[in-house]
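Listed below are the structures to be examined.
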Structure 1
């Protein structure tokens, strides 16, 4: 879930993975299946909500245990915060203080059947997420189960350039998985990448070479006409410099696909709680409060990437 830290971030995740080597081995073996609920292990389950004319589909790429402990990556959370978070997302609480999480993408089907895909998961074996995430992901089979062909996808919006969000954008040879799609990324996100960041070599350069990289600046209507229902890329920085969320505006109803603005229910319970691997915790905290307030004020559903619940409604304060 974090990036630009080539050494720092990878060092944190690799270090935690080494300590939890048994957990990582279990991902490759059978423990993940043992702890996962039925919808994560059998036939892919696609959970759908509607916003006006748009069908928003939650696509589970993978489920696993994050390296380290929950308290280790959310060190400021109090006992009361954890108690509230447990009520909101009990499935996040694994054995020995570990964090169980989903790795989720979203597909938005527009009238006429064309698809916008928001994020592309952890990817195949050998993808950059392989150091710590439960690869291979299942996104290709989940898309088929949802009746989505690769050529149906005309837009991919990457909320940010962390390896668990761009894994299926290309295959390990650098060939784009969605050759008819423009790939929308905030220009700020690309500019902030370190020279040795895997995102550059694995996804940015292949997309640039094939003419599929579509950098944008700020709030941009990605689908639809101004003043009408549509899909809008909304800057939500802090987790990374150019992080963006996606508002699916159906007119009376909206769905905000959050990316990593909040990665755990403890940040829903207590929005001030920082995630250890955020790029800028102060900005991330401000963004989180603003997104939650906007969801309350407008009645948007939240569509999360890593909570074990897909679509959430934030109560009015």
Structure 2
């Protein structure tokens, strides 16, 4: 058995017809393939993303998406391999192919000096635990929009020129955290592409807002209006300084507009503290799991376990 990259044309032909029912969401098949092609052609993907297959001879017996990201532990940076869309064709299930594929890829990552493997499990976290992945608390929060502080602020839709300022806000907010994902420019481009696509997947309207002081962005929120569930779903928010921090609740309330609820993943350290109390529950999907590959990777997992009262990442980091 051997691992081989799957060119997108072959992936679209041999894998996507079988995975559409799992991951296409509200998209029709044509849109699912088109957006998958956009992902594969992005600048981030050309350097850090592949679709990988495990072949038994010439037969494709398992496949997945392979990503590379960098996490920070304080000021230390740790390379990591991410997995998504792990899939075994129906006729080959129960034979250990997916386990073998992931084990081979983790071994290769360890040899290359990467410190962690990670994924967001939608089904069967116990399967990944057998391969050394550790499950972290993954929760969702819901609160009444009218519980957010009201103040007079001027909000604007995000424009292209705002994204460098949003990145600076993210970096300021992230510096308060013990650990998390870093976001160089290529990752931001990838996230912006995914944000445009996610509204289609969730059948919702994307809403991205900023508060500016002069031309400078001092606070932002990224999310989606889910009218069917009467909720503004938060993907993430951030601030550049104390003044921006003080605007977050009013900015979120503006984003919610006439919707009754604010919902989304439980925000991570440094951001959760800005929200009033709400109803918190365990998520049944996108459960964050990590496998340490080195002593430094183990150190990050231990730190993450210590801060497990809060979720570790934003939903925008979901792959």
Structure 3
């Protein structure tokens, strides 16, 4: 059993492998498409190309799951906030306008993201039925982080309390729209959803529960009530992974590269574990890469585990090296 959906639902041990950002800049076939499509948002809204990109790593490596080519910032885009991707700097969103944000509705939001759902439908038809198709959203805190342009200065969070009196309403609305986006993706043909709370590690400990645990728990509760297998990735929260797992109760939890796999195997209970290997290991020698992978394979030998990374594949990664890691994992007998 390598189907990710089945692994998450039944919590059985089985060899399964896919990579975050497996459809991306490290692949020459992706770079060829990207060179002809400079506007990233428009590329994400091109259903045919999005599907083609999604399937590129499946065709090259025969990975066990595909993850739809899109971006977590498609949600603020659909909520009316302009999103620009600045080369070598990352995303920048226009100044947040609460009045504009509060005037959104489900019909408008869904229409804006219709090409994403069409890409999923196209991909599901072309993808082997035995393989899972993963959809995703950003965690509410991480989406808010970008909507408020906090990525421009990652240390200044106090204004949320001092200036933004509408914060509670914004967060609640975000959760609602993220759940709508999840449901739409599943209805289009996705099997699993991963929730990327990429900036959870920047939250002060006293803010983790309100900004990270509770919002993620709301989304997981929605997923479970609709029988949607879910993966949470609260990146950077260190030993608080234990508290997150107990509070949120996801079907699966993705480790970041700073979590010791042996510690995780002992502390994280009643959950499928995914990932953890540092993406930088694929830039080292083959011996170092295989040694790093072995550490994770052995640590999770007797519990449900999905091989993946502690973050996305890096643009400078050699696809040949990716193929060798996949073969190493699939043929591991140590």
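Quick note: the coordinates plus some simple rules give every number you see, no bench work behind them. Since the structure is predicted, the reported quantities are computational estimates derived from the model, not experimental observations. Cβ atoms are built from the backbone, for glycine too; each structure is taken alone.
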Out of 1, 2, 3, choose the structure whose coordinates give helix-only ellipticity at 222 nm (-39500 (n - 2.57) for each DSSP H run of 4 or more, over all residues; to 500) equal to -13000 when calculated. 3
The value 1.4 for distance in nm of label points 7 Å out along Cα→Cβ at positions 143 and 271 was derived from one model only; which of 1, 2, 3 is it? 2
Given a value of 4.0 for distance in nm of label points 7 Å out along Cα→Cβ at positions 135 and 151, calculated from one of 1, 2, 3, which structure does it belong to? 2
Once distance in nm of label points 7 Å out along Cα→Cβ at positions 71 and 295 is calculated for all of 1, 2, 3, which comes out largest? 3
Could you figure out which one of 1, 2, 3 the value 58, 45, 38 for Cα extents along the principal axes in Å was computed from? 3
Looking just at mean projected area of the Cα convex hull in nm², for residues 127-182 alone, which of the labels 1, 2, 3 belongs to the structure with the highest value? 2
Answer label among 1, 2, 3 for the case where Cα Rg over 2.2 N^0.38 Å, for residues 119-246 alone, calculated from the coordinates, equals 1.20: 2
